[in-house]
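Asks: Dropping the structures in below, format is structure tokens.
Nothing in this text is a laboratory measurement; each read-out follows from the coordinates by a stated rule. Treat the numbers as computed from the prediction; the structure is a model and nothing was measured. Cβ atoms are built from the backbone, for glycine too; each structure is taken alone.
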Structure I
């Protein structure tokens, strides 16, 4: 594995970047909500979190890894890159609904190899890394082995504003 994919270094870097993002989200209410298109809100908090995370990951010796941010697009290495949604659930964040998250992943050759998702207002963090399992707040978790749909728990959410595109 190349140094760009040293998950033992990348996972702590991702946690530090997420810590910084969580701190900012918890201490800054959303302001100046704008819309990119009909149903894609963005706030100053989204933009600032993306900037802070990008800066932190670059400063921690991961400059050879590219970055794709929801608000600013892609820069750097297209083969190995961090991918960030600074606030998944900007509308929820705007309305003080705690169901919003910060999601950071590491992608190599179109395959996710690491992910960290924080739910700042609920105080939970989920992460997984290729070959290392998945965790919630440090405790191992696993996907259900249920293969019968009526015994499975399935969830889906979307907000119903904006134009119907047919």
Structure II
């Protein structure tokens, strides 16, 4: 079941379509358009286009994520999120992570996971504020720190609230 959910999510070429109002970020002197480029690795032209965009149009932020099966659970794994120094501390990282979570929950993922380096205290504070906790897969799970220099964090899909 998890593999089918992940395969269906990977085929989805309109991940932002249900979230059209969130494809523009206009706050704190930033005016950005957000796009998702999907690639299964077979379209070399698309890969070149994505890298060229990061050179010209996407200097402020970049996020790379994939849909995977982790511990038999459909999971969106955030491989990379980069915010340029001039755009940091303006809410953009939080906005991108919340949008990524919306995408994950919409396509049936039950978890969002990511890796955060030990020295990235700003990122770690952001992820913890968003409800991420150390995964049991993390090399420092159950200890304060490990020699690996990173932690794997996880956020589970919130359960639906009962209407009272």
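Asks: Computing distance in nm of label points 7 Å out along Cα→Cβ at positions 52 and 156 gives 4.5 for which of I, II?
Replies: II
Asks: A value of 1.1 was computed for distance in nm of label points 7 Å out along Cα→Cβ at positions 28 and 84; which of I, II is the source structure?
Replies: That value comes from structure I.
Asks: Separate question: In terms of mean count of other Cβ atoms within 10 Å over residues 20-27, which of structures I, II is highest?
Replies: Values: I: 16.8; II: 11.9.
Structure I comes out on top.
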